[in-house]
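As structure tokens, here come the structures.
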Structure 1
Amino acid sequence: MKKGDVWISVVLYTAIMLGIISMLLIAINPKIEEYRDRVTINYMIQALSSLDSVIQEVNEVAGNKRSFEIKISKGKISVLPEEEIIKYSINTNFEFSQPDQTITIDKVRLITKKEKGVILVELWLNYSNTIINITTSSNSEGYNLTITPSPKPYKIWIENLGPSAEESPNNTIFLSITP
């Protein structure tokens with residue numbers, strides 16, 4: 001009978017410990033996700049700042065071409081040539097900044113939007129009032145381009161095609177993506 005009591009005690013204590021560990025994980029998991037999202041957003045701010053630096057360097061000389069590697073673990077990057085914007089957006093549970101207030105970090109703009117319990121953080125580079133014309137096609141304005149999460153980094157090719165055919169003084173910067 002004593003052997004049976006020991007086994008019942010072991011099973012009971014194991015079940016209690018597993019219950020306590022499960023409750024801790026349930027309580028801590030949202031904080032872990034918030035921390036991961038904060039790290040991801042900070043990485044993307046630095047990545048977009050670096051991408052802007054490469055675009056500015058490529059813009060200096062027509063025919064210049066460089067590559068830039070970027071890893072996306074969560075969220076998506078959109079290149080919107082009609083709006084002259086490169087935008088990163090992520091759905092999260094973490095409020096990175098005050099909701100509905102745009103802030104600027106280097107040349108990266110950031111806004112946190114909160115709707116129905118969902119938080120959307122958007123980062124973007126805006127080239128609409130610059131001498132740079134962003135395109136995703138070498139012979140026209142281009143199309144919207146979206147980059148989604150991937151275990152491998154993406155390689156963004158940035159090429160200065162020079163002034164456009166309409167004799168605009170703006171350089172056309174052609175962006176292409178290779179996985």
Structure 2
Amino acid sequence: MINPIYKNAAIMKQMQDYFKKSKVIKLNNFFQNPKSVVNNIKFKRKYLPIEYSYEESNVIKINKKELTNFLSSFFKINKITISLKTYSHEDYSLLNDLPQRNKAEFIIDLTKKWNKNAGGYTSFIQNNKEILRIYPEHNTLTLINTKNSTKSFVKYVNCLSKNKRTVIEGTIF
């Protein structure tokens with residue numbers, strides 16, 4: 001399911017070196033068949049006004065073991081959480097004040113087309129400053145080292161959105 005190019009030992013070594021230096025890596029064309037991940041999936045609305053608004057699925061059509069093995073090339077994984085979500089008009093997630101104990105976060109974006117002016121991007125904050133903004137980009141994995149109290153939120157999706165942002169979001173502990 002993961003693009004075989006990312007399993008090549010020489011390329012993996014380059015990715016590991018790059019991630020070690022930059023603390024973030026972005027991999028395009030991550031899945032061989034991204035369409036299969038979201039076909040015929042039903043989502044359920046999740047809404048807690050002081051924290052978030054989005055739709056989430058209980059079903060994730062990916063090989064979790066393959067993904068975990070791939071991500072373990074960058075971190076020793078004690079625990080991993082994975083969720084499939086969609087964000088559309090009026091959806092968001094808020095930054096919380098809880099202490100972070102995770103090692104990394106990742107986003108696999110499955111959104112085909114997105115208007116950057118519609119919001120819906122993921123923002124990473126450290127020491128009250130935005131250090132990274134991830135705009136939706138189809139079939140792209142972004143892995144972020146969040147060890148140093150880095151937190152994230154999804155910017156409110158405004159009326160300029162014409163479709164849904166579909167993402168696999170994960171946390172590595």
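Sorting 1, 2 by Rg/Rh (Cα atoms, Kirkwood Rh), for residues 48-119 alone from high to low puts 1 first, with the largest value.
Comparing mean count of other Cβ atoms within 10 Å over residues 72-79 across structures 1, 2, the highest value is found for 1. Here the criterion is relative contact order in percent (Cα under 8 Å, 6 or more apart), and among 1, 2 the highest value is seen for 2.
Here Cα extents along the principal axes in Å was calculated and came to 95, 33, 24; which of the structures 1, 2 was it taken from? This figure was derived from 1. For distance in nm of label points 7 Å out along Cα→Cβ at positions 24 and 56, the highest value in the series 1, 2 is held by structure 1. I have -12000 for helix-only ellipticity at 222 nm (-39500 (n - 2.57) for each DSSP H run of 4 or more, over all residues; to 500), calculated from one of the structures 1, 2. Which structure is it? So the calculation was done on 1. Work out the source of 1.00 here, i.e. which of 1, 2 gives that when FRET efficiency 1/(1 + (r/R0)^6) of positions 88 and 128 (r between Cβ atoms, R0 = 35 Å, to 0.05) is computed. Of the structures listed, the value fits 1. Here semi-axes √(5λ) of the Cα gyration tensor in Å, for residues 16-95 alone was derived from just one of the structures 1, 2, and that gives 40, 12, 9; the source is 1.
FYI, it's all coordinate maths here, none of it is from the lab. It should be emphasised that the depicted structure is a prediction, and the values quoted were computed from it without experimental measurement. Cβ atoms are built from the backbone, for glycine too; each structure is taken alone.
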